[in-house]
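Read-outs: derived from the displayed coordinates by stated rules, not from any lab. As the structure is a prediction and not an experimental result, all values here were calculated from the model. Cβ atoms are built from the backbone, for glycine too; each structure is taken alone.
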Structure P
Amino acid sequence: MTMTVDSDIADPALAEPGRRRTDWAERQMPVLRGIAERFAAERPLAGVRFAVGLHVTPETGVLLRALHAGGADIALCASNPLSTRDDVCATLVVHEGIPVYARYREDRTTYYRHVEHVLAHTPQVTMDDGADLIVALHERPALLEGMIGGMEETTTGVLRVRAMARQGALAFPVVAVNDTPTKRFFDNRYGTGQNTVDGILRATNVLLAGKTAVVAGYGRVGRGIALRLRGMGANVIVTEISPIAALEAIMEGYRVLPMRAAVEHADLIVTATGGIEILGAEHFPGLKEGVLLCNSGHFDVEIDVKALRQLALSQSTVRENVEEYVLPSGQRVYLLAEGRLVGQAAAEASPASVMDLSFAAQALAAEWLVQRRGALAPGVYDLPAELDDGIARLKLAALGIAIDVPSPKQIEYAHAWREGT
């Protein structure tokens with residue numbers, strides 16, 4: 001089997017198993033399938049060059065099929081070295097003819113070389129998970145000419161793009177797909193909540209019932225993780241910097257403590273904030289013997305792994321995706337998936353049925369941007385509510401669920417202001 005397009009992947013012979021896995025995911029993504037069918041008929045993205053930097057999973061393969069059906073000219077790189085599925089890379093190259101530059105466990109140098117390959121595609125639209133492509137484009141002003149816009153898939157990337165916008169550095173419009181309800185309320189909470197626990201269990205095979213678990217951050221992702229851990233019988237403590245989120249966690253029945261106090265109780269710590277050094281050198285001396293440390297944020301900076309390695313007397317790999325560190329006090333602590341997204345690196349990311357919503361939003365955001373090329377000022381945009389509602393309605397229809405429709409009188413009342421009691 002030979003590759004038909006310029007690419008850098010592990011093994012094109014994996015194309016057939018990759019096709020089967022992608023087909024399996026596609027069967028569970030009816031909304032995106034419907035969008036792909038319409039795209040194939042209407043070709044709304046014809047000739048538009050896309051630079052895509054996402055987790056290379058079967059669900060991503062389904063999204064790229066939809067964009068390709070709409071006429072998009074795509075080049076793909078990974079958004080994280082540990083989430084790349086080599087068989088999906090192979091099927092996208094061999095069966096879809098899409099240039100892919102991604103390999104499982106590629107090193108940092110290779111990762112950024114692959115970003116450069118995708119930028120050499122001279123994109124007009126970016127589709128990011130973490131904003132690495134967006135940032136790299138802004139470091140090469142010559143490539144910004146002709147840019148239509150971009151989409152950002154995850155919380156960390158949206159934080160980066162909003163920071164660029166506040167500082168006047170953002171040169172083109174970006175749709176914050178992460179912030180749209182059909183992504184944030186479902187993928188972030190239910191998808192990441194499930195895949196994080198899945199990754200912990202696959203890596204360790206520990207019993208969660210009776211364990212004390214600390215969840216750092218009570219955003220949508222943290223809520224989902226806390227919910228699933230509690231459902232598995234863990235006693236959950238939440239750490240937060242937001243007084244509103246902390247109050248909500250208390251009202252949901254969780255304990256709330258500062259991280260310094262929380263680590264003394266923790267059998268498991270999961271970071272889910274999008275921030276940096278949430279679990280750092282000042283916390284390591286207080287860790288319990290045998291504690292599991294893992295991260296569910298996009299970048300591997302939420303746990304200060306460098307400081308942990310410097311502090312440890314020894315380091316060894318005891319299971320796949322589990323590293324043991326022996327600290328000066330003698331206690332052993334265990335880092336999962338190198339501090340990267342544990343649900344992506346040690347499991348299989350969010351289920352296809354929930355990614356159906358997120359990637360439908362990505363596809364429709366791409367169409368919306370292309371339809372408005374040249375008409376949008378640089379800045380961060382929400383996906384229009386009517387598109388988001390449309391995605392939810394399509395998903396309900398696929399599930400065979402009907403909802404009520406307001407009567408004309410109810411609509412009139414909702415828009416009135418003179419009538420009270």
Structure Q
Amino acid sequence: MRILSITAGAAGMYCGSCLRDNALAIELMARGHDTTLVPVYTPTLTDDANVSRRDVLFGGISVYLQQHSPLFRKLPRFLDRLWDSPRLIGMFAGRGISPDARFLGEMTISMLQGERGVLRKEFDKLVDWTKDEPVPDVVNLPNSLLISMAAPLKRALGRPVCITLQGEELFIDSLVPPYREQALALIRRQVSDVDHFIAVSEYCARYMASFLEIPSERVSVVPLGIAMDGYSLRDTPAKDAAFRVGYLARIAPEKGLQLLAQAYVRLRRKMNGAPARLEVAGYMAPEHRPYLDGARAVLAQAGLQDEMTYHGEIDRAGKRAFLRGLDVLSVPAIYDEPKGISLLEAMASGVPVVQPRRGAFIEVVNKTSGGVLVDQDDPDALASGLHSLWADRAARERLGRAAYDGVRAHYTIAHSADRLTRVYESLTSAASPRASKGAVLRDSA
């Protein structure tokens with residue numbers, strides 16, 4: 001099968017969606033599928049071999065310039081090549097153009113207006129790009145914010161187009177009025193241009209079908225998966241070792257680090273002086289440094305400031321070493337997270353999790369039996385969940401082993417690729433685009 005998969009660059013940071021798209025492309029290529037992975041906006045940063053193309057469609061610099069100046073919408077394309085260079089885009093990724101959705105309302109609307117908006121030149125360039133590429137059997141777009149690519153790609157290629165739903169609702173909801181309402185209306189208007197939607201969790205499928213007004217029969221679940229190579233069961237720590245609570249996610253308010261800090265203080269009060277540590281890792285945008293400082297301040301007020309370490313953004317080897325040193329991981333997001341890839345990575349190392357009972361966390365913990373679910377947005381409940389694993393070492397080891405086995409039973413990249421190829425095969429074997437919309441398998445196994 002020949003697959004064209006588009007992935008969205010994340011301005012020089014590790015991004016769960018980029019990691020997923022790249023890992024799936026690697027797995028599909030290993031199975032003999034002719035897979036082209038091409039980024040939009042910026043090159044991608046991955047913690048594995050990056051198999052994405054050097055080309056960057058809708059180069060971030062070009063999009064920004066055309067959004068803010070009519071002059072750049074009319075310049076000849078040979079000039080665009082100067083600032084569409086992946087090297088130049090990479091140099092400027094994350095600088096000068098804020099990734100905060102509050103400042104990206106106008107640009108979001110322009111992208112969703114597609115060929116009818118101020119970025120029409122970029123859509124024309126997209127269609128021309130396909131003329132020099134082999135015609136794929138199926139096209140996959142990485143999120144619904146790029147839904148305006150569906151119609152021109154279908155016209156140019158005559159092939160089914162899918163969209164993966166993987167967490168963009170957080171961005172949409174963070175848009176300031178009136179951009180949120182405009183964005184939702186534009187996406188809903190273009191749902192019919194898409195042959196099928198792919199959700200990364202059962203929760204995501206239910207929520208996004210309602211949020212974007214997608215008929216439920218046009219959404220299939222392809223659960224997240226991770227490549228298992230390099231993950232091993234962590235060593236059992238010494239009985240007198242410090243109890244290490246870990247956090248691995250972006251340093252951002254919605255991910256709940258300050259909530260975890262509050263729970264950690266409460267946990268320490270229950271531990272009767274036994275040693276403990278709060279180990280934190282993940283990308284931090286400059287505008288979120290005060291949030292990290294706020295988490296540190298929570299510990300400082302309790303005299304525990306020396307017990308927290310921020311390890312920064314870590315690569316693949318660093319991440320595995322970080323996870324092997326933990327006793328438990330918790331990322332207590334304060335919204336209904338549709339993914340949770342850091343949970344899978346921790347579990348793959350035999351580290352149990354303590355998570356709020358919300359979003360995709362419920363299905364991940366229930367399917368793997370590798371953790372504890374607690375009430376959401378409640379530091380006392382979170383502290384109690386953490387304390388239960390500290391107090392009962394045997395239960396902690398049992399849950400860690402269940403996590404290790406459960407991820408391998410349900411959440412490997414091979415499982416994801418199996419399910420994805422079944423969806424693609426159902427679409428490509430359908431007699432017509434109309435038939436393809438109802439032909440896709442509905443199970444999520």
Checklist entry - One of P, Q was used to calculate mean count of other Cβ atoms within 10 Å over residues 142-149, giving 15.0; which? => result P
Checklist entry - The value 1.3 for distance in nm of label points 7 Å out along Cα→Cβ at positions 238 and 278 was derived from one model only; which of P, Q is it? => result P
Item to check | Top of P, Q by mean count of other Cβ atoms within 10 Å over residues 70-77, largest first | outcome: P
Item to check | Among P, Q, which structure scores highest (criterion: mean count of other Cβ atoms within 10 Å over residues 134-141) | outcome: Q
Checklist entry - One of P, Q was used to compute distance in nm of label points 7 Å out along Cα→Cβ at positions 310 and 374, and the answer was 5.3. Which one was it? => result P
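I have 23, 18, 14 for semi-axes √(5λ) of the Cα gyration tensor in Å, for residues 22-165 alone, calculated from one of the structures P, Q. Which structure is it?
Computed on structure P.
Out of P, Q, which structure matches 0.55 when FRET efficiency 1/(1 + (r/R0)^6) of positions 198 and 398 (r between Cβ atoms, R0 = 25 Å, to 0.05) is calculated?
Value 0.55 for FRET efficiency 1/(1 + (r/R0)^6) of positions 198 and 398 (r between Cβ atoms, R0 = 25 Å, to 0.05) corresponds to P out of P, Q.
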